[in-house]
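Listed after this line are the structures, all set down as structure tokens.
What follows draws every value from the coordinates through simple rules; no lab data is involved. Fair warning: this is a prediction, and the values are worked out from it, not measured in the lab. Cβ atoms are built from the backbone, for glycine too; each structure is taken alone.
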Structure 1
Amino acid sequence: MSIKEILNDFRFTDTRIGTDSKREFSNGNTLPLVGVPHGTNYFAVQSNVDKNEWWFNPNEDNFKGFRLTHQPSPWMGDYSYLTILPFDLEKNIKYDTTSSIFRPNYNKIIYGDGSIAEVTNDIYSGIISYKANTKANFLIYADGLFLEKKDKLILGTVKNCYDSEDEDFTMYIVIDLDNDFDLKNTESDYKIITDSKNTNLYISTSFISIDQAIINHQRLEKDFEKLVASTSKEWEKVFDRFEINIRKEDALYQKYNPYSKEKQRKFFYHCLYRAYLFPMRFFEIDKDGKEIHYDTFNKTIKNGMLFTNIGFWDGQKTLFPLLSLIDTEFLEDLLEGIINTYIDTGFLPKWLSPDERSMMPGTLVDNTIADLLSKKIGNDKSEILLEAMIKSANPENNKSKYGRFGANLMDELGYVPADLHESVNQTLDNSLSDFSIGKVAEILTKDELANTYYKKSKAYQNLFDKDIGWFRSKDRNGNFTKDFDKFSWGSPYTEGSAFQNSFNAYHDIEGIVSLFGSKKAFENKLDEITNETSDFKVGSYGEVIHEMKELETAHFGQIAISNQPSFHLPYLYYYVDKPYKTQLLVKELLLNYFSYDFKGYPGDEDNGSLSSWFILSSLGIYPVAPGKEEYIIGMPFFDEINVKLANKNILKITTEENYHQKKFIKTMKVNGKVYKQRKMSHREFINASEIKFTLGLVPETGE
């Protein structure tokens, strides 16, 4: 595709969607990243240099340069970054935020003086094209940056990764230009000076060595238009997996319709773009075509694939289940990368950036493994993955950032005690992982082992307080802790209160229902969560954090769809035979809490997880429990969507009477036959040819 064709294809989203965020309140906390799916490097416009991790704001007209970045989230921070500012005479540059172009594989920045800077990049390399009024120069700056000119190349390193097993973690750099140049350096930056008005700067990187960076550079397509075309093809492959058709509505109806289906469709493709950014590739191809990676733990080069910039606590609920429908080839590679992380460190990964950061509770990569293997993705790797799951569940101590936190005490007490951080979530997440280990053992017909872990997965029940219907913390003597407040945030919970976190043992919702004694009692609890005010107390945080404000601002009860612990809550009414309540909640969320603008998301987008929630929900399905190979029927969102599934099947999902005011499913047909079940197996879904919904204004039967 040419640049003109990209601009005419609505699927090539404006990458600024969701970028209007700040520390105190998130509308996505995303960046306008330019690259290819699962790239090693991305570029993004930098608009300020003094706001730490929030270095881009779509409303600011300052242009500080194109930043080569590896930042998965502002909460993780950036590493191995540098910024390149094309400039003429003036370095304090303003740009036109309206006419400048932000697309997945192409940025065009129009300066106030009419100069134009463009960028595109592939996996390891990029081109910055600059058309100046007089002379095209470049300012390059970053912490820990060293550059030197050698013949016609600039070679260098960046050392600004402050949380890695390798304290000397290095990114190697190769730069050249299509014109003669001089390199000058000061205490704070480097300047590339040319005598040309129009200049292309070519840059490649490596985490392996300077020699590997040169190899990567030699493979770079140096024709800017051709590189745009080749990277466009990579995104076309992604966008072609879905085809959304919109029915033309009666023009007179528009007076009753405050929504734009065109913008909703654009937002879907923006979500698809986000779902293919992370994890990022952390391996390279050597001169012999072999995959190699840098092992930061042992500080050596190893064979095989590796991936980074992903939190499995975030991705396991929606991102990887989505990809299991449409891109099993990538997931096969991901499993190899997971295994290589285990081989390198002795543990499965939890939150990688670039290596283990151990940011969230549990070891929920277990859920991803169980989910993929149960869907027959990567089954040839089952034995080593089971070994890795079991070994990662048994750490030597709780000071390590690897393995399970509180595992030994949980084995002893049946729960993680209250004096350990986020003890309720740790207990529930450990139970989830035990279920996943049991699932993989079952796949391998290790029945005794499977039963052992299935039994362990019931440990979450030890924290249920039947008197009040919440999961609560216990001390080491088995007593519930005092001063419980369901509105109080923080430890023993994670990024929420009892409202958001009590039902996170989603591998066994039926078991949770039984703890309440009846479906009606559990329904009443769900109604309490849904109809409660959106109040909060800061609890152990001691201050207001952004997730609290997002909950409060949304006024959607205590369902904080802005964060992973609440993703499944709207779907739990299925388990009490009240699917119409799920349909209503999901339709309201899809309609009113996501938008194609700079404030696009109701909270942190988090590496494709919230985007994948939107995509799956708009298909009319949701995978409440990874590893169970089933989807709850929710509420479809588009008139017609054709899904190119990974098994080569094309599934057509249509929705009749699809008006915003119609929030209930009247009928559902699969392959022309009435379908009355409220869930669908993975196998049934991926082999269906057509699913047809018809919507109504009220529930048909109250069920």
Structure 2
Amino acid sequence: MLKFYKYPFQKQLDLMDCGPACLKMISEYYKINTSISELRELCNTSRLGSNIGDIMYGAEQIGFKALVFKTTIDYLKNNHPFPCIIHWRKNHYVVLYKIKDGKYTIGDPAYGFATLSEKEFIDGWSDNGEKGIALFVEPDLESTYTTEAVNGKSVLQQFADFLRPHAKQIGVLLLVIVIASFISLLIPRTIEYMTDKGVEKKDIGIIWKVLLFQFVLFGSLTFTNYIRSLIQAKLSTKLSIGIISDFLVKLLMLPISFFDSKNHADIYQRIDDHSRIETFLSTKLVSFIFSVSLLIVYILQIFWFDKYIVLSFLLFTVLSFVWFFLFMDRRKRLDYRRFGLAIEERHYLNDLISGMTEIKLNNAQAGRVGSWQELQHKLYDFKLSNLKLSQLQQNGINTVNQLKSIFITFLCSYWVINGTITFGVMLSIGYIVGQLTIPLQEIMNFFHDYQDAKTSFERLNEIQLKTNENDQGKISFPGKLNRGFDIHNLSFKYSGIHNPYVLRGINLFIPKGGITAIVGTSGSGKTTLMKLLLSFYQPQDGSILIDDVNLKAINTDELRSQCGVVMQDGYVYSSSIAQNIAMDDKNVDLDRVYQALRIACLDDFVDSLPQKHNTALGSTGVDLSGGQKQRLFIARAVYKNPQIIFFDEATNSLDSNNERAIMDNLERFFIGKTVLVIAHRLSTVKNAAQIVVLEKGEIVEVGSHAELTRNRGKYYELVKNQLELGQ
């Protein structure tokens, strides 16, 4: 039976948005106005999602009392109010709205509403069939939470923004639709006229004239449809270019921290969203307008013939809709099962393909195949159930449509015999009834397409509302560094209320024109400190000054233009060696490219290639080794000839001979430049003017190599472990 859910629902916009989306549903249920972006920040959502503690913290911040614990199904049914947030299938969250008569109504932000049996609910909620995790909330009457107004655009405003530049084409398109509708109106009238005036009176001349006129009408309709398709194709192309260009421009304006918090799949999804919006605006919307115009024209024409025909048509149409919706709840439950099985199958296949080496090394093929076969049996049972239900639903609709045709044919035949209508009118009505099937289907599909487009608009609007990395008001970076970097009482942790501080109380001066090395064990905060200096993130406490100017106030694009950076996870683009080094597809200075290659000791390798610096790299070209990639990244940093250089484990994949040669070349290149080097191999930092030792996010020693080894502290222990000093 069809169910109309009165509960609020929020579809998750990202792969890992289920926690904030569930909290959004709860807040709407209690009439608390929040935005999904605000909740994502309050729940500290990262590319790994939000843990239950972060969601509880977010709930408390927007005016709820919150409690989370592991409980039984009986306790859940008898002791707590709904809605509540349920930990689902180990890596997801849903909202439980109601339990009644053994049925559990949930809102799944990845899917929609679903009504489950107790067994289905327990299977999704509990690991062992006994207990599961639930987050219970209720409004805190003493809360003073107020939400900030969000100036996001409505869906209709975004529609208008996308379509406004193409107003002339849209006007022509609407005119073509009007003409096509008028032609469609004339076709059944010609059928009526040919039958009544030509066939019944046996006038072959009228039949030939009407036949010729029908050829003209069908030719005109074909031509207008061609023009409509042509305009739609041009509109589609222009919309696609414009929409994706705007998106990419906005994307490039966002801070690096935004990309660290997003899965790549979420970014790709937004590009797919643009395609969906473009299709909706250029094709689906136009088809909907055309279908509505045809429906109005044909209904009015049938009404002009006889109002009882219209009433009969509408009655049977309503019956087919009712029959269709009678199966919606069962279809929705089956679809929810399909959704879960599809995710399980995708994860299984991903593990199977990605872990093939381990499977074969451990002779685990039989077990994996057996698990896959069990999953396929589940899918087979589901598909069989879905097929039976689909056939029953479709057969019912087909039966109603056949009864509609039979009944309308009977009425028309009866009225023809009684002389109420002519035989030509009967044929005309039959033609119209047959033609109405497609417009009705298009109109039904449109509302589904609209919901998909609306979700896509919400995703895009979220991106558009993000603050740009360099808003107006940021000051320009001076062309030359005068003093250096001055770090005061800096503390930082990554998002997550329970995450520990990675850096604590850092005080450090990095002078201009010298080499500063940062060393320490893994996880001590070295790379994080470098990212803060590059303005990837903002510290929770303290400040970073560049020549007495706060780093927050400086235009980051201008700062980075003066920096050469080698990260641990650098990227090789699918372009030539020269373009990879210059980071420019058009303006490449080959003299500077080869100078950079020589310093990075990569020139001999490049010269050995048939196409030399034009050799393609990346997924479409030559596959580089780990050491070759690092030398490429060093060459990229050298090519910029920057005044500030950051190296993060820039030589850890190189053999000792290559490392020594490159460090000798870089030592000359570093003269007069401000250099920050992070290294595990302490042999590469012995000549640094200043060595900083980090341990558990705190500075424990600062000095030169000679000073620190004499002190026999933490640095000495690191050196001793690597170079066996002091034995």
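One table, with the values for the structure above:
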{"item": "Among 1, 2, structure where mean count of other Cβ atoms within 10 Å over residues 37-44 as derived comes to 21.8", "result": "2"}
{"item": "Origin of the derived value 3.7 (distance in nm of label points 7 Å out along Cα→Cβ at positions 53 and 469; candidates 1, 2)", "result": "1"}
{"item": "Which entry (1, 2) yields the derived value -18000 for helix-only ellipticity at 222 nm (-39500 (n - 2.57) for each DSSP H run of 4 or more, over all residues; to 500)", "result": "2"}
{"item": "Which entry (1, 2) yields the derived value 0.10 for FRET efficiency 1/(1 + (r/R0)^6) of positions 21 and 509 (r between Cβ atoms, R0 = 30 Å, to 0.05)", "result": "2"}
{"item": "Cα Rg over 2.2 N^0.38 Å derived as 1.28 - corresponding label from 1, 2", "result": "2"}
{"item": "Top of 1, 2 by mean count of other Cβ atoms within 10 Å over residues 101-108, largest first", "result": "1"}
